[in-house]
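Trainee: The structures come next, written out as structure tokens.
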Structure I
Amino acid sequence: MKPDYLLGFDIGGTKCAVVLGRKVPAGVEILERTAFATETALGPQSVLAALENRTQELLPRHGLVHSNISGIGISCGGPLDGRRGVILSPPNLPGWDEIHVTGYFEAALQIPARLQNDADACALAEWKWGAGRGCQNMIFLTFGTGMGAGLILNGRLYTGTNNLAGEVGHVRLEPDGPLGYGKHGSVEGFCSGGGIARLAQQEIRKLWEKNGEVLFCRNEKALAQLSAREVIEAARAGDPVGVSIFNIVAEHLGRSLAMLIDILNPELIVIGGIFMRHHDLFEATVERVIRDEALAASTRTCRVVPAVLGEAIGDFACLSVAASVLG
């Protein structure tokens, strides 16, 4: 049987998944996904063994053996060294220090493997099979728990000298502001799930100091537990405080995109996560800020769109890395 099947391993701080896909004329078809909680306390070798065991159980269910799989793609949050296939102490994976994951799976499963950070993997997926088909210059932004970016430049994934290209979340937009990526006022501080919650906490405390009322958050206990979802729900319901907070987020997202447009001159920016689910709340403000801030000629040639692979983007992401194993 021709090796037309792909395996993807999505390694995260809270859960891991094994994804089986099949190459089809339109791209790739997901055949099965199996997930399990990441028990970081047991150490990385336990997680790697669990991924291997899930694979050994999954393949026979589809009548497959290892030789039917053309490649394994591993998607994981950084820092990592994709060229060596080594995970380098990600903050959400304590104890994962210099873990040679591609070597482990190539030895255990006898299938070629490749490692890529999750933002770059999502960029590959949207470029190959999603909103970015046919693009030569595309940026993908995660906008989830954090803010990361994957860069497709001149028809190739660009990762930089040591896999750190595209760390947009680390750029400081304001001298002060919500904390994100180790910096107050960073892009991630304003444009991430955690950042939105922290921004809301700051803005609500300011209102309380002026004796203002916030209907969706009335006391310190509620404020301490406030989530980005509650802020989004308030904005959708027309709550003036929720709308105001969301406008601040959209303003800073627009400034971030204008900076990327001016520096990289992309034809497309694809955004996942919170933007993907709620882009209607962002669009007007983001478009206005880009028009005001970015070069007009670059703005005219760039579209900003939500990711089209939806909630399955993480599955397609690791499979896109698998598809790149053999070129």
Structure II
Amino acid sequence: MSDRIILETRDLTCRFYGKKALLSRERPFVTAVDGVSLSIRDGETLGLVGESGCGKSTLGKAILRLIEPTAGQVLFEGRDMAAASAEELRALRRELQVVFQDPYSSLNPRMTAFELVEAPLEVHRIGTKAERAARVAEMLRMVGIDEGSLHKFPHEFSGGQRQRIGIARALILGPRFIICDEAVSALDVSVRAQILNLLRSLQRQMGLTMLFISHDLSVIRHISDRVAVMYLGSIVELAPKAELYAHPLHPYTRGLLSAIPIPDVHRVRLDEIPEGEIPDSYHQPAGCKYHNRCPLAQDVCRRERPALREACDGHFVACHLAREKSSE
């Protein structure tokens, strides 16, 4: 992993507007991604974690422009993805790819494994038919699909095999950056480990940079170099993996870590699991978005929204009380 930034978001915002109420002048809206600024280094895996509905997948789709961001920038090697034309975006698609959560619904059931993986090469008009066939067979072999299964349809494969096909399809163009959006959450635990190890192996072989989105902190710990914690559309903590798991500064991060199951029933830990529900997205709280669930909230938390700041070397947190927490 180098220190060179390959992808960066600057104040990225995504809003979704509802219908106007009768006699109302304004349309209600949900801010799914709220001014997110992130940088991802060449060759690293950045884990993005948070509860369901916090905006993780929306952020990933906005980076790829599968949905259009409302405001902000996405810079890939200095090129602004948000301002790219359709032709420029088409060329960039070869460099940025995605592995989706559900390995069944993301694959066309009427196409064979071979056709699914060959399709990106046809779209981008790469190679002759013979060259494409050889490339597809090699890619499927790399992800663990044998030659005798090339012409089977998705329903003939297991869930893990279908996800291997999805990974092969994402990597067939030789991208530099991939987003894995809950790529193992639909799989059995044993299969999940196999897919994670496969992704790490392919990352080393192909020099990939990854944004790995998951709600599972144990998965994030296994595969990530750095971890970003997201809550209600905002990044509340960002740190190297070992630092974040050993010294979480934000109360929300501490709550998520407290929720991880521990196999040792005799081990004692602090019970800091977040209470209550995530606020209504249409009516987000003023000040710190987490203050209505935080056991440490003070008046300043209800008045002012904390900025993401560097609390210590490489460890960023958006919390008014982070310094007090870290000094305990």
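Trainee: For mean count of other Cβ atoms within 10 Å over residues 116-123, which structure out of I, II has the highest calculated value?
Mentor: On the way: I: 28.9; II: 19.0.
Ranking I, II on mean count of other Cβ atoms within 10 Å over residues 116-123, first place is I.
Trainee: Can you tell which of I, II yields 20.7 when Kirkwood radius over Cα pairs in Å is derived from it?
Mentor: Numbers: I: 20.7; II: 21.3.
Value 20.7 for Kirkwood radius over Cα pairs in Å corresponds to I out of I, II.
Trainee: In addition: Thinking of I, II, which structure, once helix-only ellipticity at 222 nm (-39500 (n - 2.57) for each DSSP H run of 4 or more, over all residues; to 500) is computed, gives back -13000?
Mentor: Working: I: -13000; II: -9000.
Computed on structure I.
Trainee: Among the shown structures I, II, from which was the value 3.7 of distance in nm of label points 7 Å out along Cα→Cβ at positions 100 and 228 calculated?
Mentor: Source structure for this number: I.
Trainee: As an exercise: mean projected area of the Cα convex hull in nm², for residues 20-75 alone, calculated from one structure in I, II, equals 4.5. Which structure is it?
Mentor: Values: I: 4.5; II: 5.4.
Only one of I, II returns 4.5 for mean projected area of the Cα convex hull in nm², for residues 20-75 alone, namely I.
Trainee: Once mean count of other Cβ atoms within 10 Å over residues 140-147 is calculated for every structure in I, II, which label goes with the largest value?
Mentor: Numbers: I: 26.9; II: 16.5.
Answer by largest value of mean count of other Cβ atoms within 10 Å over residues 140-147: I.
Trainee: Upon calculation of distance in nm of label points 7 Å out along Cα→Cβ at positions 36 and 212 from the atomic coordinates, which of the structures I, II produces 1.7?
Mentor: Computed on structure II.
A short reminder: the numbers here are calculations on the coordinates, not readings from a lab. These numbers were taken from a predicted model, which means no experiment stands behind them. Cβ atoms are built from the backbone, for glycine too; each structure is taken alone.
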